[in-house]
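Read-outs throughout are calculated quantities, based only on the coordinates presented, and are distinct from any laboratory measurement. In this text, all values refer to a predicted model and were calculated from it rather than measured experimentally. Cβ atoms are built from the backbone, for glycine too; each structure is taken alone.
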Structure P
Amino acid sequence: MLNLLGLLFTLLVFAVAVAALALPPWLAYRRHSRDTALIGLVSIFLGWSVLGWIGALLWALYGPAETDEPHH
């Protein structure tokens with residue numbers, strides 16, 4: 001029984017970690033950011049560090065987003 005609880009806890013932690021790493025690129029996608037792919041790469045490769053994840057999250061939230069205006 002203890003091994004089953006340990007496995008379930010490990011799966012829960014893994015699912016939360018994957019969801020946390022997916023949050024910045026998902027937010028960038030929802031904001032129509034032109035840097036969505038780069039934010040995803042930063043989140044994947046540097047998201048394991050708290051500073052990398054916070055940086056990707058802030059970039060996704062406050063970075064430039066596409067507008068409906070025509071490009072000149």
Structure Q
Amino acid sequence: MAIARALVAGASVIVADEPTGALDSRTSADVIDALLGSAAAHGRTPVAVTHDATVAARCERTVHLVEGLVDPPRAA
């Protein structure tokens with residue numbers, strides 16, 4: 001619902017704090033599909049905060065925080 005509200009409001013950035021935190025894996029995948037697909041279709045930038053490595057793996061770019069600081073990028 002919050003994704004839809006952000007899109008309708010015309011937000012250029014959609015911030016999702018733990019969008020899949022309390023969901024099973026199937027529903028989590030559906031929510032991330034909706035978030036990424038809707039954002040791309042409307043030219044919006046999604047920003048997700050998550051502890052879920054599966055969600056992070058779906059993102060174009062990740063930033064890791066360690067002890068409140070940005071962790072240096074890891075070599076590919």
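Distance in nm of label points 7 Å out along Cα→Cβ at positions 25 and 57 was computed and gave 1.8; which structure, P, Q, did it come from? Only one of P, Q returns 1.8 for distance in nm of label points 7 Å out along Cα→Cβ at positions 25 and 57, namely P. Each of P, Q could give Rg/Rh (Cα atoms, Kirkwood Rh), but the derived value 0.98 comes from Q. When helix-only ellipticity at 222 nm (-39500 (n - 2.57) for each DSSP H run of 4 or more, over all residues; to 500) is computed for each of P, Q, the one that comes out at -25000 is P. Here Cα extents along the principal axes in Å, for residues 9-48 alone was derived from just one of the structures P, Q, and that gives 37, 19, 8; the source is P.
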